[in-house]
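In what follows, structures are represented as structure tokens.
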Structure I
């Protein structure tokens, strides 16, 4: 075995693409914090309800982190990355339409799962 065949070549285009996707996903994860006041006003959400608008994805990640890592290893990294990107895009579109508060919070929680899948993958 030669030295060049012992170490596979790094696919730099894929590395850069995953880096960009990871940064974009992180920005999506924090989008409500940047527009917290107008979104809270749109829902009339003050106090605990307002805090849930921001923290719902993190709570899901905290609660399901270990389970998600087992599922990612079973489903495959590529499949999980692509599925989580698609799910995140659909959920972001749903949130942009300002659905009723329970649906918005559910979308934020599912967004936490999508982000968790990306982090683990």
Structure II
């Protein structure tokens, strides 16, 4: 029996964010990170042959949480990022940089926590 990805959700609250993916066999996997633990945020695109998929990776010590624009909660997460990660680039500042040109990865750093304090 082949197991495949059926979808995902992004949940945002005052403490952090969680990404959950659901599989065809009924299992699911959730990865969580606290806002205070996020060290770096990077946006990029995956080339899926017929179209591109915009993705964001949140890096913390020892883990990465990757979410994408097809996941439920994407828009709410994009709106919440400046609230919870002061200094992150607003979506108006990076969206075109990541989206164009088409079918290129366009890796773009959105946030880097100052760890000198």
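Taken together, the values in this text are just the output of simple stated rules run on the coordinates, not laboratory data. Because the structure is a prediction, the values reported are computed rather than measured. Cβ atoms are built from the backbone, for glycine too; each structure is taken alone.
Assign the value 34, 15, 11, calculated as semi-axes √(5λ) of the Cα gyration tensor in Å, to the correct structure from I, II.
I
Mean count of other Cβ atoms within 10 Å over residues 8-15 was computed and gave 15.1; which structure, I, II, did it come from?
Numbers: I: 8.2; II: 15.1.
Of the structures listed, the value fits II.
Given a value of -27500 for helix-only ellipticity at 222 nm (-39500 (n - 2.57) for each DSSP H run of 4 or more, over all residues; to 500), calculated from one of I, II, which structure does it belong to?
Working: I: -27500; II: -5000.
Attributed to the structure labelled I.
The value 34 for relative contact order in percent (Cα under 8 Å, 6 or more apart) was derived from one model only; which of I, II is it?
I
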